[in-house]
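A.B. asks: Multiple structures are listed underneath, in C-alpha cells.
What follows draws every value from the coordinates through simple rules; no lab data is involved. From a predicted model like this one, the values you see are computed outputs, not experimental measurements. Cβ atoms are built from the backbone, for glycine too; each structure is taken alone.
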Structure 1
Amino acid sequence: MTSTTDLPKDPAPIVACTISRDVQNFDLLIEDMESILGESWGDLGFDEALAFLTQPDAKSLEFVAMAIDVEDEDSLPQLSDIIAAAKGNDVKVVLIAEDVTPAALHQLLRRGANEFVPYPLPEGELAAAVARLRAPAPVATLPQADGKVSGLKPKGEGDGVLIAVQGLSGGCGATTFAVNLAWELATIGKNDHPSVCLIDLGLQFGSVSTFLDLPRREAVLELLSDVDSMDGDSFAQSLVAFEDRLQVLTSPPDILPLDMLAPGDVEKLLNTARDHFDYVVVDMPPTLVQWSETVLMDSQVYFALVELDMRSAQNTLRLKRALQNEDLPFGKLRFVLNRAPKFTDLQGKSRVKRMAESLGISLDVQLPDGGRAVTQACDHGLPLAHHSPKSPLRKEIAKLAVSLHEVGKTDAEAA
C-alpha cells in the first residue's frame, strides 16, 4: 500500500507573474518574489504577457510585477498595452524600473500601474508594495488640531484660502517664507487652529521637505502621474504631517519635467486641497510654466518675493511685461521685500522707495534679514518658531499670518 505522503502534491496555484524582457537581469526581483510567494509565481516575456493578460484566465492573478530598464523605453507602447490589459482583467500592476527617464515612468504610471518600486529593490520595499495591494482600501485620515484623528472628508465647498509664494530671483527666500508662513497659520490661536496644507510644486528642486525634515514619498509621484483619478483618499495618503499640525505635499523623490502637470491637473489638485483645508500655501517653482496662470487666477493672495538688488528689479519688470501682454492681473501680486534695510538705515529706506516707484509696485511687506538663524533652522528641518522664536524675521511672518487670518475671518463672516 502506498503511503499518502508519497502521492504527488498539486502544484501551488500561480497568483502572480513577473513580466520583463529577461527576468535574469533582475536577480533581486527573483529573490523577493520567492521570499514573498514561494513557488506561487511565474514569469512572462512582453509578448507572452500581452497574449495571456487578455484572456479570462488572467483574472486568477493577484498582481503582476513589470520590470523594465532603460533598454525597454523603445517598447513603451507595448508596455502601456500590457498595463491596460492587466487593468482590464482587474490585475494589479507593480512597476519596477531601473534607470528609466521620468517621462517614460510618467507615461506608464498614467496607464494605471498601482505601485512603483525602484530597482535595485530597497530592502522589504516589494513586500510592502504587495501588502498594500492586498490590503483593503483604507479610510484616509488626517490629524486634527486637537490631536484627534478623524476621517478626511471634503467640505464640498472649496472655500479654503489659496496663498501662492514665488521668488523672482534665486535665493531670495521664497521657500523659507512659504514654510514659515504655513506654520504660523497652522499654529494661530491656542485652541481653534485652522487646518493648513503646504504644497511644494517645485517638481525639480523643491526643498520644503528638507526645510521640515520630511521624507519624499513615492506616493507623491504616483499622485502627480495620474491626477485625473485622484480623489480625497489618494490625496490624503500622499501627505505627510509635521507635528500633527501642518500637512505637507512634498516634491517627488526624483526630478520631473515641469510640464508633467497640465493646467487642469494643477487646478484639480488645488481644488481638492481647498476642499479639505482652511489654508493652502503653494511654494511655486521660480520658472513660469503653463500652469502658473492657473495658480495666479485661483489664488486669493499671490506673494512675489524680491530683494533690494538689480536682479529682482529687472525680473519684476520682465514679469510685469509678460503678464500685461497676456492681459493677466499683474496687480494681484503682493510684493514682499526680503532682507529689507533696518529701520535706522535711512539710505536703504530711500533705495526701497525709489525701487518701488520705478517699478510701479508697492512694497508693503518688508521682512528683516534673519541672518544665520535662518540657514541653521532650514538645515535642522525646523520652522523659525521652533529654532529661533525671537527672530525678527519670525515675528514679522507671524504678524503677517495673523493679518491674513483676520482678513479671512472677516470675509467669512461677511459671506
Structure 2
Amino acid sequence: MTSNASEATAAPISACTLARDIQEFELLIEEMETELGDRWGDLDFDDAAEFFSMPDADNLEFIALAIDDTDRGRVADICDIIQIAKDADIKVILVTKDVSPAMLHQMLRIGADDFLPYPLPDGALHDAIERLRRPEPEAMQVVQMHSTPADSTLVQSAPRNGSLFAIHGLAGGVGASMLATNLAWELATVSKSDSPRVCLIDLDLQFGAVSTYLDLPRKEAVFELWSDTEAVDFEAFRAALTTYEQKLQVLTAPGEILPLDMITPEDVNTIIEKAKAQFDYVIVDMPSTLVQWTETVLEHADVYFSLLEMDMRSAQNTLRMVRALKSEDLPFEKLKYVLNRAPGFTDLSGKARIKRMADSLDIDLEVQIPDGGKAVVQACDHGKPLATNAAKNAVRKEISKLAKSIHDIAAATHEAA
C-alpha cells in the first residue's frame, strides 16, 4: 500500500478501498495500484463515515468496498456506508468473496453501482472503473458479443439481481420448453418503451429444445462454460450467450448429450448468479428429471412453474414431486402449477374434471393454457415464438397474460421499495 486515506497530502486521492482487513484482498491492492498509482487510500468500516465528511473526500471518484462472509454481521453498517457514499455522489464498487445472494441483493438495492467477484478476474477492476466513467444515460456499456459484424451486441448496465422463474415439466411432452421459450420472449417484449433484459437458460443438458424452438446454434462455448465454471467471469458468460432478435439472450444446451451429473450445485449456482446480476428476468428450462442441483434452482427461484396435463401420469408425478420436496424440507410452496392443453371455457365437463383433479391433488391450477393445436407445433418447428408465428393463438394470449402479470408485479414491488 502506498498511501492512507487520512494521510494523503502529495496529491488528492480519487478512490478508496474499504474493508475490515484489506490485506485479505491482496489482488485488489495490486489492481488499485495498477489503475491509480498513489492516488488512492484505504479505510476500515469504522472510519468511513467520518472521512466522507472531510475535505479530503471531495475528490473521491469511487470506493471499492471489499467484503466477505465474515462481514455478514455488519450488513447494516455496510449499507449505511453505501448510502452515505451515494449521498456524496461517490460511486461504489462491491468486491465480494463468498457473500450470500441475499446479502449482495441488499447492498445492490441500497445503491451500489457495480460488483466484482474475488479473486478478481484479469482486468475486471479496470473494466468496472471504465463503466463508472462512461457518460449518461445510465453509464451504459455496449459490449461486442462476437467477432463478426453480423452478430449482435449485448448491452450491459448496472447490476440487476433479477427475478428467476423455473419451468419444470412433471411428465414428458407437457410443453415445458415451449412455455419457457415463449414466456422469455413475451417478457423481453412486454414493454415497448422500457423493455426488461431477459436471459433464457436451457438446463436440460441432454435433450434441451430451446435452441430448436428459436432456431439458434449450439455454441462450443456453452460446453466450455459448464466444464470449468470456476474460471467463468462475466465476459466468459456473455461469450456463451446467443442473442435472439436483438432482445433475448439465450444460454442453449450443449451441442452433445451430456450426463446430468456432469455439473454440480456449485456450477449451477455460479451461472445463475452471473445471470441474475445482469438481467431483470432469468427463465430456466429444467429437465424433467430431479437431479442434485434441482434444489439449487428451486432455492433461487421466485416461482417454480410445474407443468402438467389432465392425465394420470401427471397427477401421480405431481404427488411424487411434492412428497419428495417435503421429505427434504425444501420450499415446495414455490411451486406454481400450470395446466397445459386445458379444456376450453365452453367445455363444462372439462371444468369439472379440472376441479376434481385440483382437489384430489390438493393444489391450485392457477394458470391454465388451452390447447393451441397444430399452430403451436408449427411455430416450434419453424424456430419462432408464437408471438411471431401465431400471434392470435390462444396459447400465445395466455402466455402473454402471464408475462404481463409477472412484469406488473415486479414493477409494483420495485416502486414500493
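A.B. asks: Given a computed value of 1.02 for Rg/Rh (Cα atoms, Kirkwood Rh), which structure among 1, 2 does it belong to?
C.D. replies: Values: 1: 1.07; 2: 1.02.
Working through the options, I get structure 2.
A.B. asks: Have a look at 1, 2 and say which one yields 177 for volume of the Cα convex hull per residue in Å³, for residues 26-185 alone, as calculated.
C.D. replies: Derived from 2, not from the others.
A.B. asks: Work out FRET efficiency 1/(1 + (r/R0)^6) of positions 114 and 338 (r between Cβ atoms, R0 = 41 Å, to 0.05) for each of structures 1, 2, then name the structure with the largest result.
C.D. replies: Largest one: structure 2.
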